[in-house]
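Undergrad: Each in structure tokens, the structures are laid out below.
None of the figures in this text is laboratory data; all of them are computed from the coordinates on show. What you see is a predicted model; the values in this text were computed from it and never measured. Cβ atoms are built from the backbone, for glycine too; each structure is taken alone.
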Structure I
Amino acid sequence: MLTPTLTVDLAAIVANWQSLRARFSGDECAAVVKADAYGMGMVPVATALANAGCHTFFVATAEEALALRAVLADVRILVLHGVQEGEEFAFAAHCIIPILNSREQLERWRPIAREHPHAVSALHLDTGMGRLGLQADEFAQLLTRDPQVLHECRVGLLMSHLACAPDTDHPMNGAQLQQFRNMTELAPNIPRSLCNSGGIFLGAPYHFNLARPGCSLFGIAPQASPENPMQQVATWRAPLLQIRTLEAAQTIGYGATANAPKGARIATVATGYADGYLRHLSNKGVGYIGDTKVPLIGRVTMDMLCFDVSGLPQTMLDNAEYITLLGDHDGIRVDDVANAADTIGYEILTRIGARVKREYRD
């Protein structure tokens, strides 16, 4: 079938996790596999990591947790969105750990934890993100009014989330670290987790007991620096539909946003924004035929892209079957593509659609 493919290097994902685990000074390095493992495929990615020794996984929703539990019976699975009303017994029945984000969730989990000895939980503390979790005064007042609540809810982890970890010098990092220390001193015997991918690289003061890397597992740079220590894991190839030589100078694509001279050779490729290739890459993206970079010309459309391949020898074009849109070459590494589209690597990976066939390499 004429279809774009995304080849996911499971060995590279495992190597990235092992590298992060070696850098982390705490007790355990988990893995965040929400959003279908950032678009890479939650089940094959988590299975490979579990086989390599990863025992704890974070997902966003109960549905993701149940799908993961169906294939991995003996790992810890924590749900970032917490437990929603009506989900409590599913969490208990499948040994899924909710990250409780409010007093209301604590109250709903308490009878579940009382009835099911294995129904443990984690508690989210807001140290500056302003999203989920208990704020500092709220947490202190809760413990004063109800000193047994953490014990009765079987809270086995206190966690928070860094807002600016990729920026090493951002003052939010130190402020959140101090806030987290202050808040967790109120419950000193419970393990703690603060650092995400970037937090691991902020050093030991941020490490505590558990790390939760996500983006860096999939090749996204954990820090805003020229050197990315992570291996690239995804290669996106799209098949060539046609290569034509222009009989006269003309515009290319919708809106006539690009011009090509007479004799230019234009390759049309079978993928587009319906597959997750962002429209913001119009006239800015690049691809590779073999090891040769070629520029995207014209607008990204729903199902097709055009590339100017005029600089390639005809013998190379005669044998070309696809263009590589994402991979381990300058200009198409995940952060390179994100920069060209004025976004972040997370969006580049998670937007890759279901029409792009996933293939896995060990």
Structure II
Amino acid sequence: MSSRSLAAATTLPATLPVPAAEAPAMPSAQQLRIAVLPGDGIGIEVMAEAVRVLRAVEAAGSGLRLELSELPAGAGEYQRRGDPLPAETLAACRASDAVLLGAMGWPEIRWPDGREIAPQLDLREQLDLYCGLRPIRLYHAADTPLKGCQAGDIDLLIVRENCEGLFSSRRARHPADAAEIRDELRITRRGSERLFRAAFRQARSRRRRVTLVDKANVLPSMVLFRAVFDEIAAEFPDVEAQRVYVDTAALQLVQRPQAFDVIVTENMFGDILSDLAAGLVGGLGLAPSADIGDDSAVFQPVHGTAPDIAGRGIANPLAMILSAAMLLEWVGGEPSQLAAARIRRAAQAVLQDPALRTPDRGGRLTTRQMGDAVLSRL
């Protein structure tokens, strides 16, 4: 297991400095064990491109040695074997340095009670991946629906609590003829403290501003959430702390997203605002993410399995490729950092050319062709 912890993790920058022209000394070899879970639908297609990119940086004298182990999980695996997250897959994820995940789930494949298969949520809970990191960055003005925004104007990080909140009651069972069903929004002091400390540490490597998004004017659980935020904010006097209600945050994200640096929020709020924010910079095909705990981490695109385009070879693989770069950054070590920087620069070079777009952004490139475009810029 990687010794990298969330406490030591730094912000995952969208743009890294270009190294000097002179060739640096060759870093010592670094071996990584990565569990690869392609999942379902377009997850399988975009994962193939991320693996190609990882193999390319490995072969380019980066000092990386990658042991990529493809493992079964997802709605398809549930259909085949009755278990969407087999015990051997979970064990392999625990033993790996990090997990790379495509997308999981399928609308027609559900549990007997009607819930959709979601082993990615099981992974978060089983591995205690309490901190969701969702970087949002605008690479080209053509990719935003907002007028007047230029590349780099939108650069924020959503830090989402992953193991509590309104998702906490998702495993509850109810009779089919129930006249009333209640979901519980669970907030704990321990869960809030560790989340907020992670958010403030991220902000220290960015623009030193953290915005709490809650609904403390209505919900008692959010009153506790805000009270703990205020306590943790006092531990970071060098970081500006702001507080915004979730409805106002949604409005401000559309009107002036440039004002945000790090947003920290509850599970459901984070789920919704992440998609809204992704829409400001080009959509879910450009939105990577990380789910991080103290001992384990899973990296995946924000998007789902997209049944409407699955199998057509037109899904945008950039969010998956950028998620792989986030994985290398989190693991740490000079070879990983250098490889992550190369992937980010290549992806950024592609995004700065508006002619290189998959159909989700109005272009014609296939999934494979977009992968080729990134590879050609490595």
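Undergrad: So if we calculate Kirkwood radius over Cα pairs in Å, for residues 212-331 alone for every structure here (I, II), which label has the highest result?
TA: II
Undergrad: Assign the value 2.4, calculated as distance in nm of label points 7 Å out along Cα→Cβ at positions 36 and 316, to the correct structure from I, II.
TA: Structure II accounts for this read-out.
Undergrad: Which one of I, II has Cα extents along the principal axes in Å, as calculated from the coordinates, equal to 80, 42, 37?
TA: Label of the originating structure: I.
Undergrad: Computing distance in nm of label points 7 Å out along Cα→Cβ at positions 220 and 284 gives 3.6 for which of I, II?
TA: Value 3.6 for distance in nm of label points 7 Å out along Cα→Cβ at positions 220 and 284 corresponds to II out of I, II.
Undergrad: Now a separate question. Say we calculate distance in nm of label points 7 Å out along Cα→Cβ at positions 84 and 292 for every structure; which of I, II gives the highest result?
TA: I
Undergrad: Tell me which structure, out of I, II, gives 18 once relative contact order in percent (Cα under 8 Å, 6 or more apart) is calculated.
TA: Of the options listed, only I reproduces it.
Undergrad: To test your reading of the models, identify which of I, II gives 13.1 for mean count of other Cβ atoms within 10 Å over residues 180-187 when calculated.
TA: Going label by label, the one that fits is II.
Undergrad: Here's another thing I want to ask about it. Out of I, II, choose the structure whose coordinates give helix-only ellipticity at 222 nm (-39500 (n - 2.57) for each DSSP H run of 4 or more, over all residues; to 500) equal to -11500 when calculated.
TA: Answer by label: II.
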